[in-house]
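Next up: some structures, all given as structure tokens.
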Structure 1
Amino acid sequence: MAVILCIETATTNCSVALSINGSVIALREDTSKEYSHAEQLHVFIEDVLKQSNTDKADIDAIAVSKGPGSYTGLRIGVSAAKGLCYALDVPLISIPTLEALALQTKLEAKYIVSMLDARRMEVYAAVFSSEKTSEVKEIRETRAEILTEDSFEVFLQKGKVLFIGNGVEKFEAICKHPNAVFLRDNLPSSREMAEIAEKKHKKNDTEDVAYFEPYYLKDFIGG
């Protein structure tokens, strides 16, 4: 029975969840548009432990959203996760931010494109197949790319594509393909990290706490 603390800080959503065997038993998050991670993250960690009546000593692993996303947000989340791993002597599990985001989709589609804002007309995006609504498989790696009206055309020609994340609005403004479905308001959450973290924990797929760094993808972008 794995007890895993999940931390998500890649965007403005400061999100913490506690899971047992991949099921979330406590969640705290703030989806406002202001970054508040430095002030709220450790408060949220204490809150989910209190909600679930769990002692820190009961935690088996720490899972952290590894990026891409906000440089500052990722730094705060990873620093907190590493500190907890050292203090509790538990492993660190890294979760691809865009994969967890893709798991929020509940509609059937051939593909899911997770898309986070990277300023101007640029986004961080990855493409996943979606044979089942509860599972996704990456079929195109994460990239930083400048959007045009022809972006993702190769996938749109093959069937329905769900675009999800805070980078979606800028693509919706220029994409007129009938197979495109846009989910604008979704942000990465620790809730979807739990299932991935559980699978990784079972396989002992963990990080070297001393050397792990967030997946920034690009050089520093403020925020």
Structure 2
Amino acid sequence: MLNRCVAMTAICCLLSGLALHAEEPKAKEPTAEKLFDGKSLAGWKIAEKGAFDQHGAVTVKGGEILLVKGDSSTGIFRADQPPRMNYEISLEAKRTDGSDFFCGLTFPINDEYCTMLIGGWGGGVTGLSNVDDLSAVENGATGYQEFKNDQWYKIRLRVTPESVTAWIDGDSIFNVKIADAKFSIWWEQEPMRPLGIATWNTSAALRNLELKRLK
């Protein structure tokens, strides 16, 4: 009888432990905020200063933002204030004409700014401008990839207190430790602050722009 009681007690403890484990709350996925409604440029402004004073046309058609190449830049920037840390931006972009960067994403890192370039320097350079005052073609974040015109690429950028990380079609293109780096932007991209997307002598299309605020 004693052995039976001990066995029953052990089973009850085990079941109780399983129940507690099952009731543990799961970490909630950050909700994605849409930065583009697919119909208009609501929330965005067209850059018109500096290198953007001879920008190309910016229109919305078929759920896409179309940036026609300018002399030398065409770009849009947010009219509101984005988070400066602990966030992730994702979008799809494609080059439709030209041979330079079709996604120059300028973004904040605490009190600093930096620009992620996709397809620069003749069409294939990826990276950050600037890291330790070095451009995207000459610092530790520099990468190379072939980009085809009229092909969509899924781009994702994450900024946390530890690092700035980016992916294209799910493949990592850089991971820069924030504590080890100084970030800045070229003067041409200053109109893109606080958060903007630009092209350089290139036409592009953008869609599915989203922002996640990370815990």
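Bear in mind that the values in this text are calculations on the coordinates, not laboratory data. None of the values given here were measured: they were computed from a predicted structure. Cβ atoms are built from the backbone, for glycine too; each structure is taken alone.
Thinking of 1, 2, which structure, once relative contact order in percent (Cα under 8 Å, 6 or more apart) is computed, gives back 24? Mind dumping the intermediate values first?
Numbers: 1: 24; 2: 29.
Derived from the structure labelled 1.
Consider the structures 1, 2: one of them gives 3.6 for distance in nm of label points 7 Å out along Cα→Cβ at positions 91 and 115 as calculated from the coordinates. Say which.
Values: 1: 3.6; 2: 1.3.
Computing distance in nm of label points 7 Å out along Cα→Cβ at positions 91 and 115 on every structure in 1, 2 gives 3.6 only for 1.
Taking 17.0, 52 as the value of Rg and Dmax of the Cα atoms in Å derived from one of the structures shown (1, 2), identify that structure.
Value 17.0, 52 for Rg and Dmax of the Cα atoms in Å corresponds to 1 out of 1, 2.
Please state which of the structures 1, 2 yields 12, 42, 39, 7, 0 when P(r) over Cα pairs in 10 Å bins from 0, in percent, for residues 43-162 alone is computed from it.
The read-out was computed on structure 2.
If helix-only ellipticity at 222 nm (-39500 (n - 2.57) for each DSSP H run of 4 or more, over all residues; to 500) computes to -8000, which of 1, 2 did it come from?
Numbers: 1: -8000; 2: -3500.
Derived from 1, not from the others.
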